[in-house]
Structure P
Amino acid sequence: MNQHSQLVNICSAFLVPSTITLTEYLVNGLSNDNFLIRTDSQAYLLKCYKSYWPQVGLHAQYELSKQQVCSAPIWLDKQNKRAAFNYIDGDVAQSYLAMPLLTKLVKLHAYTTNNEAMNIALELQAYQHLLVFKQYEKLISKTLKSIANMPVDSGFCHNDLVKENIVVNPQGVYLIDFEYAQTNDVYFDLAALVVSFKLDASGKQALLNNYKTHTLSDQFYLSMHKLNCYQLVYLLLCIGWYEQRAIDNQVVVLRAQLDELIALMEG
């Protein structure tokens, strides 16, 4: 059975097989196998999860879709780790979309659920054998201590907010790929935007100011130092993730950002 036939067979659980006109493997997915499924009138995204079943993220997507933050899952197959969504057509965000994006991000961060918060130090430990972690071991320890001594701005975070996971179309801005979503400090998502859009000092300050304007919490701790600290740990986690998968071109780009940030923090 060829891939198209296999996908038609899988999608028969939520589509009439004869209506499927196209199936296409989406090459930009790294954590999972993603497929575009088209009928004459609709397009769907079929996700086949490679590692774990993202129960928390899927439930969050269902709820947050009601606020047009993302697309809701329309079919779930937990046993085989598959899920289908209405496909959000559009372009990858190419610039920092201050107001439209932050409006959706604040809604995401305000979503309430009972789940274990991300432990940044524990996440970093998974990559401690890598050279870059050994090279900056003292700085990492110092940064984690700084984070521990600052107020926590807790929220439900996307935790993989690269620009490729931000889709823009005439209807607005939408977030996709919630596999890593869980409670975290919202600065982790803000740091991801800084890295993905390569924001300079003025861009970072504007991000913080705009986020504070939009957030529903009057307790938001606005701190450039905190953003720099989270940018550092986010960069290290990304470098570790790509290095373990031998995606060297991404490692080179991120190492350049890391070196620039460290020079700034130590200057």
Structure Q
Amino acid sequence: MSATAAFTAERISVRYQTRSGVIDALRDIDLRIEEGEFVALLGPSGCGKSTLLKVAAGLISPTEGRASIGGKQLDRPGRDVGVAFQKPNLLPWKTVLSNVMLPAQTLRLPKAPALTRARDLLELVGLAAFADNYPSELSGGMQQRVGLARMLLHDPELLLMDEPFAALDAMTRESLTLELQRIWLAQRKSVLFITHSIPEAVFLADRVVVMSARPGRIIDDFAVPLDRPRTADTMASAAFVDACRYLRGHFQ
């Protein structure tokens, strides 16, 4: 364990004021993600998973507590973070390469090195041959891979992923789960990955953090007992099945 974590939440609580009253979204969240660690966040709908991700992204400030990245307190969105949502939200009038290059424009990165990195990332996600295609010419899974490449362009320290495969069919989702592990093993970024899928969490993560129903609290922090790299056969192993059964017990 390093002295400085990639992300730290200390006694985080978030409350929203609505027309019908105050809503407690999160309560007393303590979470630490080490450098290069893949952490999956698992919990029922409405438990505050996305709220915690928004805190980590600097998009909202906690009502109580402190969030930090690399030891620096979060008070606004920064270039240390890359975010992927359920839909890749690609610009339809731009090519695949131009979509990957979007962070270079918003963050004012030097164009030549960014272009080289964009092409390298398209190679990494298996889409180098589609650099000049438009999003409408790609499948849903391919579009999501473009989104992953775009997220990595500015070389962020922390990746925040909010159910990035939720809108995909089961076979594509499983394929991209394997693909994401391959990309993560190559890049070794710190990841906070939100999912409703227990098998997806177990397959991808070093740790699975389980949240309660709202107000969201951490009720378990489970170290996944599986070696890497994990393969499709891993999903049939006794250790994988036992881990899924254990985590499922929190929701029965």
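With distance in nm of label points 7 Å out along Cα→Cβ at positions 140 and 164 coming out at 1.7, pick the structure among P, Q it was computed from. Going label by label, the one that fits is Q.
A value of 0.40 for FRET efficiency 1/(1 + (r/R0)^6) of positions 4 and 172 (r between Cβ atoms, R0 = 35 Å, to 0.05), calculated from one of P, Q, originates in structure Q.
Can you say which of P, Q returns 2.6 when distance in nm of label points 7 Å out along Cα→Cβ at positions 28 and 52 is computed? The read-out was computed on structure P.
When helix-only ellipticity at 222 nm (-39500 (n - 2.57) for each DSSP H run of 4 or more, over all residues; to 500) is calculated, the result is -9500; to which of the structures P, Q does this value belong? Going through each structure in turn, the value belongs to Q.
Work out the source of 26 here, i.e. which of P, Q gives that when relative contact order in percent (Cα under 8 Å, 6 or more apart) is computed.
Values: P: 16; Q: 26.
Of the options listed, only Q reproduces it.
Computing semi-axes √(5λ) of the Cα gyration tensor in Å across structures P, Q gives 29, 23, 17 for structure Q.
Just so you know, all these numbers are worked out from the coordinates, no wet-lab data involved. Predicted model, so just to flag it, every value in this text is computed and none were measured. Cβ atoms are built from the backbone, for glycine too; each structure is taken alone.
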